[in-house]
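Each structure below appears as structure tokens.
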Structure 1
């Protein structure tokens, strides 16, 4: 298993990923074509203002079904008076050979019910067997524009301070994202996103969310560069939510994501 895991890590990180290159493990985001700028629990801190009360969430995946490629994420968010929200997240990816950990805090404020601005501070830590551990800090800025009850726009600037890790030899991903969400009717919602990592070509993502039943949402998404499609279900009852998503990969096996959240 260790040999198999090492081979996949080499393939994964030399062909498409560097340190902390995986954008999200949030099951809803994955099901919606890996869109990361529009929904609470995604990478955009400004989206926190759409949550009500206190909400805790846990997401998990085993990349490509391989035992040693586990990815965990825990999130806790709370909304306050005066349209202010705050959040905390912890992520861990890897195994005994290679491991990434991210600890972050987010704050957001909504102004005049039409725009919210969010700021996130992330502490990145990486451990590779045979190398010294390394840590870096990144700053992310997000904005959501609530144009009306149906239309929302979002922009996201990740790691605007240009952080590097391992003595400045490895820059962490810097990304710019523009997203749009349109509620065509109460039970159907479309979303799209243009994503740019400074080291890679533009990526486009599109998704649809259908409220099939009062307690079931069906989600489908597609993205280009890399070319993938995904889908999933969201089961919700009162303040409990369970999400499942499946993501395609051109070469490696499919990846199953699962998440659970509860509001207080």
Structure 2
């Protein structure tokens, strides 16, 4: 791995909070525009799930930490550098634009995990969700696709028409899947991945929602900033890929967005 002077790692969010609260001269304070008079400003670790505006469900937010101004005694400020939402009192002000999503250095982190409810709200297509989450590699798994179909509340005729694969019209619970089905499912899935990625790239609002939670979480639980490989930035990468996430046998399928990691 290349020696990169800007490469600064944190083991986890707690480590980040402690280090930044100890060092008020750290470059990230300046990046956030909070380096002046930051004596009583502290990074706070976010705890628990928050309400997603898009689906009205309690889910993990996009940001991991944010900055707040605290009113505490001098002794408390001197001896305690770790703050979480469960431990702070007397919050004077929360800096709504300070939410940060912390990506561990070198990790193949997950940008977003999308259930059918969230996917439909974003892309307005249940069929495209099925296309991305369908089982396409192992013949023994193909019966699980009935669960994927059921979860999305569509049927095989819908899928056949959407992807122009007329042979799928006759698929039912008694169907014995074969290699031809494997070819069809693989074709559908690759097409779905490609279409979803292009839809995201072409839509700035969708791009910000997936990467930062913009419009889907109240600030500071949307991530105005992203920390990745030692850099704190507002810039969103477009070098990512779409894939099938965990599915529980097709009963709870998900679409996942991940960055394309480059060799360092």
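Throughout, read-outs are computed from the coordinates displayed, never taken from laboratory work. From a predicted model like this one, the values you see are computed outputs, not experimental measurements. Cβ atoms are built from the backbone, for glycine too; each structure is taken alone.
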Name the one structure among 1, 2 that Rg/Rh (Cα atoms, Kirkwood Rh), for residues 68-211 alone of 1.02 was derived from. 1
Out of 1, 2, choose the structure whose coordinates give mean count of other Cβ atoms within 10 Å over residues 84-91 equal to 12.0 when calculated. 2
Starting from the value -9000: which structure in 1, 2 was helix-only ellipticity at 222 nm (-39500 (n - 2.57) for each DSSP H run of 4 or more, over all residues; to 500) calculated from? 2
Supply the structure label, taken from 1, 2, corresponding to log10 I(q)/I(0) by the Debye sum over Cα atoms at q = 0.10, 0.12, 0.15 Å⁻¹ with the calculated value -0.48, -0.70, -1.14. 1
Once relative contact order in percent (Cα under 8 Å, 6 or more apart) is calculated for all of 1, 2, which comes out largest? 2
